[in-house]
Structure 1
């Protein structure tokens, strides 16, 4: 049996997190794979933490809830989840509904077939996606291109949420990002580790800012600094 730890960072996702947990529990994972859900509430102020405490009491299958007393950022929430993950594989799942757990089989296949150590789910390889912001697309491509120049990888979507790792690879990394710099940091470190990396197409159902999207241009500037820092500095 292969144990898959699904690490779910959550910050102010009161309207989506219950539905997301149901979708993860119902994900069509391959035979022989068992899901272990870890939710890290990152100091939510909209009732998400209170809802998660109630859901944890009656969840079937169960999930583990870890709480940060105050908001620290996605990177900090992921690092907490990675430290507590007990599975053979670790998958990152945002608590919104932009990424669909029905994509788990295609994400897991390269690792289960022993072709990869890390799998990225790309929003730009032809999967169905909601049409939204042109400049977000341009920004994502610019960040991915800069990252590729320094890592010598040919990823199409470095900033994707959907990343799956062999757990032993993650345990060998010393991660430090607090916020969205975690994406370029992870990419820089799997490249330096000479890990076998695959990309697969996924569906993507992006949100508008009115619907709860949080990332903005300041996070893009921070991502540029993170790409330079984790690739060029010791």
Structure 2
């Protein structure tokens, strides 16, 4: 099992990743805010006459994501301080971004038109917020397993299970790797289910839950042992 210093950040960030992506998919006509390349599949489906509307918003998601990652990286390189301080700063920026996402959703109300400028802007604010988490995953949280896309984690756990059954690999390494990967998978799934339950009844107020998770992480990262 991973140590507590890496376990809780992985759990909280994976929960946020699963939650926010599911929330945006349900509330904003199938928009992925974290797994942005998934939007291309939906664009193709829409052009074929199937799937969700909102092609323009999905097309804009990638350049906004790239720009937000670039801005996050620029901020990291310009900011003085250690890794722990940088991690806290990025978590706070993402938290502010989710707050703006929720505020935009309240101003727009329930999205009726996938191609309205208000709906698109709301979705892109969510994309920008989740871009910060993706950038953090490749920098200050690089020692953690991925927290916004679980495909690689599921693949590795499955391969390790098969290798263990085959019996020709170091057991300790495979068990340790599985112990590090399955908690984020579970947290991501819990976040996705929670979003599906909450967004139908709470609307954009449902974003308070991932906001609470990020607030907990920010407080946790104030302790040097959690960095």
Structure 3
């Protein structure tokens, strides 16, 4: 089985110590449009090039088979991907059983928390998510597969600006105050956590920052017809 899977970007691979590692959970989070799903498609395509199989658990309708074909260059790549559309958290949890059946090199959960956010609330949401992540972590270790989960961010409450007379004049949201949704629970069982950020969407400029363990960075990247790649 492959020891690591290339993200398509040498800069991101270096940031991660060689790519996405097998036997681990790698948490990829960021705002909408930052490249999370595109990274997942690129990883699946690279797995099929190496004759490895993938399991794609889709909780939000993000799966795009045509993108994987475009990145890999062949429709045969789809034969090596087991696709599961999870409509409930029970579907999402049951899909993990396929890891032992399919024995994939790569497992993608895109996205991790969307269904938990609608079906649970309060402390129970955290407990249910941590139980699910614990099972994923054990499966990653026991089966030796690489598990990639994607997650969204939420903004911290805006800062209120006050003038000399004590009047509220404006509110501002600081970009770095964006926090991973349910991040305190996700971080417990994630071996690596990486945040994707939009730098310039018009010029397809993005960057990846390794959050856990803290590493050097950021790593710039772009998104092309061939998926994630290095900026020229």
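Every number in this text was worked out from the coordinates using simple rules, so none of it is lab data. Here the structure is a predicted model, which is why all the values come from computation and not from measurement.
Laid out as a table, the results:
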item: For helix-only ellipticity at 222 nm (-39500 (n - 2.57) for each DSSP H run of 4 or more, over all residues; to 500) computed as -9500, the structure of 1, 2, 3 it came from; result: 3
item: Comparison of 1, 2, 3 - label where relative contact order in percent (Cα under 8 Å, 6 or more apart) is highest; result: 2
item: Comparison of 1, 2, 3 by volume of the Cα convex hull per residue in Å³ - largest value held by; result: 3
